[in-house]
Structure formats: structure tokens, C-alpha cells
Structure P
Amino acid sequence: MPKNKPYDPSSQDLFKISRTGVELFMDCERCFYLRYKKAVSRVSGFPFNLNIAVDSLLKNEFDDYRRKGEPHPLMIEASIDAIPFQHEHLDQWRFNFTGVQFKDTKRGFMWFGAIDDVWIHNKTKKLIIADYKATSKKTEVSLDADWQIAYKRQMEFYQWLMRSNGFEVEDEGWFVYCNGKVFDNHFNGQLSFDIKMIPYQGDDAWIEPTLDNIKTCLDSELTPSANANCKYCKYINNINLASK
């Protein structure tokens with residue numbers, strides 16, 4: 001995301017925080033505070049270019065069926081009674097630096113997040129949030145790992161953003177999970193995937209109190225204590241100890 005100026009409680013402008021910023025707060029309040037209050041970010045990792053490529057290819061496919069007003073074959077296979085949703089702001093919703101935005105004038109923030117896709121249920125006419133994931137592992141993909149709570153919160157935050165913009169949204173979202181097959185006998189310049197459609201029943205009840213806590217955190221002049229489970233805080237602490 002573009003580098004914001006450090007958070008200023010006295011500013012009249014809405015302060016922008018992305019969905020990944022909210023997830024950073026959930027992961028480590030100290031790292032979050034340093035990022036947004038002191039403009040000191042964690043060291044960035046390398047981009048997952050293969051994942052980005054899979055995202056783009058899936059979007060192209062679903063957009064083809066969106067133009068036709070028809071369900072994607074994956075939706076039919078999973079018995080999802082919906083079609084890809086058409087909306088004039090879809091490109092904006094998908095763009096990382098704009099995304100779906102909500103102007104939270106009560107707290108003084110603009111929350112945003114870039115979604116992968118939105119479908120619309122044929123009967124209820126409610127929106128369905130869809131998120132694309134890509135990996136490569138021997139076992140079948142699932143949402144059972146502890147660290148995948150971040151995926152679930154991601155889905156719920158997108159659902160909350162759309163609801164905050166006045167849309168009716170189904171609690172059930174879908175992960176389109178692509179698992180690269182690395183055990184084929186031949187490569188031939190092509191990487192094959194097994195694609196699994198995984199439903200997830202979202203619950204965004206955690207979001208409003210979390211946003212209140214974020215405001216309290218940023219309004220404070222006290223830097224939060226280091227998170228004992230944060231690898232970044234551990235690294236900095238070890239550097240400081242080694243430097244003495």
C-alpha cells in the first residue's frame with residue numbers, strides 16, 4: 001500500500017488502513033503501532049508471483065462468464081446457485097491501492113481491502129464473497145491449519161466492507177483453492193492444478209470491537225509491549241541483546 005503519513009489523532013482527514021493493516025494488528029500490536037504511528041514498517045518479503053499469476057488467470061476466467069451472465073463450471077460443480085456479479089466498480093474493488101472502501105467517520109478512518117471476486121445468488125440476490133488461493137502441497141488443501149485463521153478473517157473483513165457499503169451479503173463465502181501438482185511425470189512448460197471449492201461460514205462480529213481497539217492503540221502515546229509470539233519482535237530483541 002502507499003506509505004501514509006504517521007497517524008495524527010488531531011487530523012481531520014480520514015486515516016487509511018487496509019485489510020492487511022488490520023491483520024497486522026491482530027498479529028502484533030507493537031508492529032502495527034510502529035508501522036502506522038511511527039512509520040517504521042516490517043521488512044517486506046518477496047512477492048508471490050506465481051500466486052499473482054493464478055489470481056489473474058482465475059479473474060480472467062470468471063470475467064468471461066461474468067460477461068455471459070453464466071455460472072463458472074467450478075460454481076456448477078460445487079452446486080453454487082449464483083453467477084459472477086457485474087458492477088461498475090468491480091475493477092476498483094479489485095485494485096490493491098483502492099479496493100472496497102468504507103469511510104468510518106465515527107472513528108476517523110477509511111478501511112479498505114482488495115477483493116478477488118463477488119458472485120450474486122440467483123434466488124436471494126445477496127452477494128457472495130470469493131477469494132482465490134494458490135499453493136503446492138502433497139496433501140489435499142483445507143482451511144484447518146491454525147495459521148489459516150488469517151484467511152478466514154480476510155473473508156470476514158471483505159464481507160463486512162461490502163455490508164458497510166450497503167450490500168446484502170451471504171454469510172457463506174467461498175475459497176477457490178488451487179493446489180499445484182508437482183509430482184507429474186512431465187513438466188512440458190505447464191503447471192497443472194487441482195482446484196477445490198471450499199465454503200466458509202463467515203462471522204464478522206470481531207471486526208467492530210477490533211476497530212475500536214485499533215483506534216485506542218493509535219491514540220495512545222505508549223508503544224505496546226513486544227509480542228512474545230512475533231518473530232519480528234523476537235528478531236529485534238535478539239539484535240539488541242547481541243549488540244550490548
Structure Q
Amino acid sequence: MGTFKKYLAEVIGTFVLVTFGCGTACAVGCDSANGGGYILTALASGLIIVAMAYSIGNISGCHINPAVSLAMLIRKQLSPTDFVGYVVSQLIGSTLGCLVLGIVFGFDCGFGANQIQSGWTNGNAGSALLVEIILTFVFVLAIIGVTSKVENGAVAGLVIGLSLTLVHILGIALTGTSVNPARSLMPAIFAGGDALSQVWIFIVGPLVGGALAAVVYGFLEKDDTKADK
């Protein structure tokens with residue numbers, strides 16, 4: 001039952017992330033030319049993580065992101081079985097969120113799907129992949145760092161949420177900011193078109209960025225331990 005509850009928490013968390021994050025993008029617009037919508041979408045994404053971290057964090061860890069789950073797998077804080085269970089749960093939650101968005105906004109709403117933004121002068125698949133790797137690296141590094149010490153528990157959700165807001169502020173104008181394959185895959189499937197043809201960027205980039213964050217933090221952590229001795 002404990003395992004089921006963890007998976008259910010990940011379904012709920014990812015559902016909320018897609019419904020409110022992508023839903024905000026659908027409601028207000030999140031292109032860089034639309035300043036108010038840009039900031040609202042960035043803030044919504046961060047505030048969702050704060051809300052979910054303090055509600056389901058003690059149940060599943062509030063990954064709600066395969067890139068985070070991969071990082072925890074690499075750090076041996078998540079078993080291979082739970083990694084698969086978490087990712088499946090995250091995709092289910094994302095699917096449910098997209099269904100709600102379709103009902104509320106119409107199934108032609110775009111679903112807040114990630115794409116290389118038209119206003120990005122140097123935008124191409126390679127640069128978008130690099131952006132997603134860097135954004136996810138920063139985000140997941142912050143997660144690992146703040147959750148690595150028990151005494152940070154009271155502020156961890158706030159730090160993680162603000163970190164997600166930070167990467168959105170830069171990334172929205174470039175890729176729409178994914179840093180989360182579950183957040184990107186299902187909206188792309190529902191939206192179709194260019195979003196679906198580009199979705200590989202928003203799967204590969206975050207997974208690479210999350211894995212790099214786990215490896216780099218592990219290296220820094222070991223050096224720090226040696227220095228203390």
C-alpha cells in the first residue's frame with residue numbers, strides 16, 4: 001500500500017503541475033512579447049512546486065519529473081522498480097492534466113506544449129537541446145543540494161519552487177522551458193504538429209541535465225567529505 005500511495009502522489013503532483021502550469025500558459029500566454037503572461041507562467045510553475053512539495057513531498061519526495069527521478073536513481077535514492085513506477089505515474093498525471101485542459105480550454109488550445117520559440121533568433125534543435133540541458137542541470141542541482149541535508153527540510157520546497165521560477169524566467173523565451181519530460185511529452189502528443197516533432201528535445205535535454213546534476217553533485221559531495229577529514 002505504501003508503494004501505491006507514493007505512485008498516487010506522483011500522479012496527483014504531475015496532474016497539478018500540468019493543469020496549473022500549462023493551464024496558466026493557455027490562459028494568459030507565455031511568449032516573451034507578452035510580458036505579463038511570461039511572468040505569470042514562470043511564477044505559476046514555481047508556486048505549483050512549492051504547494052506540491054509541502055503536500056506530497058513527505059509521501060513520494062515530490063519528484064513529479066522523470067529528470068528528478070533519474071537523478072535520484074543515479075544517486076541510489078530510488079530503486080529501479082520505483083523509478084519505472086514514478087515515471088509511469090508522472091505520465092498518467094500529465095495525461096489527466098491534458099484531458100482537463102482540453103475540456104476547459106478546448107482540444108485546440110496548444111496545451112502549453114514546449115517548442116523552439118519563433119522569436120528566438122538563434123533557435124534551432126541543437127541550441128534548444130543545450131538550453132534544456134543547462135536549465136535542468138541548474139534546477140536538479142538545486143533540488144539535490146537543498147534536500148541533501150535534513151535541516152533544510154523546512155525551506156526545501158520554497159527553494160525548489162523558486163529555482164523552477166528562475167529557470168522559467170530565462171527559458172520561456174527560448175524553449176518555453178520544459179526541464180521535465182512528463183510535462184512535455186503528453187502536451188506534445190495532445191497538441192501534435194511542431195510540438196510533437198520537437199518533443200525529443202524536451203525528453204533528451206532534461207534527462208541529460210538531470211543525470212549531469214546527479215553526477216556533478218556526487219563529485220562535489222565526495223570532495224567536500226575528503227576536505228572535512
Structure R
Amino acid sequence: MREKKIRLKTAEIEKQSHLDYFKIAISVDCVIFGYVEKELKVLLIKSDMKEFEGKYSLLGDLVKLDEDLESASKRVLKERTGMDDVYMEQVQSFGSVDRHPSGRVITIAYYSLIDIKHHKLKLSHNELDWHPVRKVKKMAFDHNLILDACLRRLQQKVIEHPVIYNLLPEKFSLRELQKLYEAILGVQLDRRNFRKKISINDSLIDINEKEVDVSHRPGKLYKLKPEFKKKKTSKHN
């Protein structure tokens with residue numbers, strides 16, 4: 001039986017017949033986590049939109065016509081903070097019809113992990129600063145939902161994946177590591193069980209050094225084994 005030939009249309013015809021569909025904007029929003037003073041923090045900036053006057057927002061921007069999602073997220077991170085070469089992972093998309101007052105905007109959320117002590121902010125406009133995650137109030141757009149989703153993703157990964165080591169300096173004690181886990185998970189962990197799980201994981205190197213200038217008994221310092229280090233950008237969903 002002779003197959004019926006499909007009538008093909010050009011891309012221009014497709015566009016003209018669906019003009020409204022090509023007016024939807026795409027953005028990226030970056031949830032940038034840091035850890036300092038035994039608290040998990042997120043980098044926020046005061047919104048410059050009248051509709052959200054006085055509220056903070058995540059760092060984000062529209063995706064340019066000549067860039068892909070990963071390039072856009074890296075650009076936002078670099079332009080707004082002066083930082084690059086940090087761990088970044090794509091989490092999910094958010095597409096509520098009324099999420100942006102200017103029109104239909106679908107955003108792709110990423111989270112980044114930064115060692116605050118060794119990545120100083122180079123910009124300070126619009127009150128750009130670190131805020132304790134547990135104290136974040138109502139934000140602009142749907143950014144509370146985005147923050148919650150990225151925090152859940154991070155909490156899901158802390159046990160099986162070593163990505164959280166990006167929040168720590170190169171050398172760290174098991175005490176510091178446990179405090180970081182507790183800050184992310186929001187619970188207190190049993191010291192003995194925690195150390196047992198870490199030893200089973202076999203991801204750390206004892207570097208034969210101890211903490212200095214601490215008020216408690218100096219603990220041993222460790223490094224993450226090279227084979228456990230994650231690449232700077234992950235596209236896992």
C-alpha cells in the first residue's frame with residue numbers, strides 16, 4: 001500500500017499560526033546557598049520592581065535570545081555576585097500563569113553551593129546579602145516556592161552525594177561537617193552514628209593535621225577524596 005505523503009510546513013508558517021505561543025519569556029532563578037556561623041544561608045537581593053517594593057528576591061534574569069539555560073544561569077551568578085566556578089545544579093521549572101506581573105514567564109530554578117568564607121561578594125547593590133534560610137520571609141514572585149524546592153533537593157542529596165562539601169573549606173573537621181549536615185537537615189544528629197556513616201562512605205582523607213585557634217579540643221582535619229568531587233554544573237533533575 002502506497003504511503004500518503006505528509007504535507008510539510010515551514011518554521012515561519014508554524015510561527016505565524018501560533019504567534020501568541022512565541023511571546024512567552026524564559027528566565028532562570030538561582031538559589032545560592034552558603035554556610036557560615038553554623039547556619040545555612042541564601043543570597044538575596046532587594047527587588048527593583050514596584051509591585052514587590054520592600055521585598056527580597058532570588059538572583060535571576062530573563063534568558064537572552066542567544067544563550068542557553070546553563071549559560072544564562074552562569075551569567076546571572078557572575079553579573080550579580082562576581083562569582084564563577086561554583087557548583088550549580090538544575091532543579092525544576094516553575095510556570096504558574098500569573099507568577100510574573102509583566103507577563104507570562106516560565107523560570108528554571110538552579111541551586112548553587114558556595115563556601116562563603118572563600119568567596120567574597122564583589123557587588124553590594126540593592127542590599128545584596130546573605131540571609132539565614134530559616135528566617136526568610138515572604139519574597140517577591142513565587143521565590144519562596146523556588147527556595148523550598150531547592151532546599152528539599154539539597155536535603156535529599158546530602159547523604160548519598162558529596163555535593164555539600166562545596167559549602168566547606170578544603171580542610172575541615174568532622175565536627176564542622178556534622179554541624180553542616182544538621183543545618184541543612186534541620187535536625188540534631190547523634191555524633192557516633194554520624195561518624196559511623198561517614199566512615200562507611202569512605203570519602204574522606206585524614207591529612208594528619210588538627211584544628212587551630214578553636215575554643216574546644218582540636219579535632220582532626222580531613223579533605224574530600226578527589227574521586228568524590230563533583231563537577232561544577234549538574235543537569236540532573
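Please treat every number below as a calculation from the coordinates, not as lab data. Please read all numbers here as calculations on a predicted model, not as lab measurements.
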Which of P, Q, R yields -24500 [helix-only ellipticity at 222 nm (-39500 (n - 2.57) for each DSSP H run of 4 or more, over all residues; to 500), calculated]: Q
Taking mean projected area of the Cα convex hull in nm², for residues 67-194 alone as the quantity of interest, name the structure among P, Q, R where it is greatest. P
